[in-house]
Structure I
Amino acid sequence: MLKTIFRIVRTGILTEPAPTVYSLPEVGRIHHELLHILGRALCIRQVDAGSCNGCELEIHALNNPYYNLEGYGIKFVASPRHADLLMVTGPVSRNMEMALKRTYEAMPDPKLVLAVGDCGCDGGIFGESYASCGRVANVVPVDLTVGGCPPPPVEILRAVLGLARRLR
């Protein structure tokens, strides 16, 4: 036991530093501005076009009590016919190309598209190949992109705010 304790003391802490935590007032300010701009609910249709699910985990974090997206009138919907915003993650696989086009065409005007993650923005490590169309913009027109692998939830929230400003 003492041998282990001495080893710990001699080696020190080997973990990386904790990530920076975004302040709750900043998140509250973004929510307040979104409500002021929209004045109603913003409905988002999220499509996974072939991602590794890293971005989906960050998007799902937007619904936790810290970010409380639903409490501020922003919700995810199952039908593109009810959506104001299409949020797409991952490089678009050839099998998802037609489904993504149909989802985009089913949305009412004005159509807003947000590409999330490095793969959605530029194809990421997959790029374009026989199995992948690459970035989302190669299939449907994209209004805004959020880079990162995966991007933090507050960056996704900022992008949604930027698109809401365009709706105004």
Structure II
Amino acid sequence: MKTYIALFRGINVGGKNILKMKDLVGLLEALGAQNAKTYIQSGNAVFLSTEDPSWLSEQISLAIQNRFGFAPHVLVMDQAEFEKAMRNNPYPEAMSNPSSLHLGFLAHPPEHPNLEGLENLKSESEQFNLTDRVFYLYAPEGVGRSKLAANSEKLLGVPMTDRNWKTVCKIQALIEVI
């Protein structure tokens, strides 16, 4: 069995697409996952499975659609990919302020990212770095009003789900206990 991380996008936000974490755990177990654990209501799960990550992503979204009436974007990656994203953090200075560093996990490598557009949107204090499957955004003044944060997915051209460094570290802690 392999350890997987599932990151959900667009659940439990603004009273829409409500999915309780205990229901998510049950759903994952019904799909054959073992030792499923979640972190906060925005949709972060860690579990063991023998299945392929793309199959898991598709089946989890389909199961949520069938049971709860909405189909969230679900990004599933294995432990090695998740830990590589952490190891390759290009902004270690952000660790002292974990809410300033965001990792945008990409559904697949962007084919034609608009890097010039990203550069034009970033503020003076912001920095970003793009790898095949992660868009790192260091925003020391926060992402709430960041034009770069608000437009990065569109300019990258691929679905993305974002987690701040604090959440990434909490997910890593869950991995260690399953």
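The numbers here are math on the coordinates, done by the rules we state, and not lab data. Given the structure is predicted, the values throughout are model-derived calculations rather than measurements. Cβ atoms are built from the backbone, for glycine too; each structure is taken alone.
Of structures I, II, the largest value of mean count of other Cβ atoms within 10 Å over residues 81-88 belongs to I. Taking 19.2, 69 as the value of Rg and Dmax of the Cα atoms in Å derived from one of the structures shown (I, II), identify that structure. Matching structure: I. Structures I, II were shown, and distance in nm of label points 7 Å out along Cα→Cβ at positions 73 and 113 at 2.7 was computed from I. Taking distance in nm of label points 7 Å out along Cα→Cβ at positions 33 and 57 from the coordinates of each of I, II, which one would give 1.5? Among I, II, the structure yielding 1.5 for distance in nm of label points 7 Å out along Cα→Cβ at positions 33 and 57 is II.
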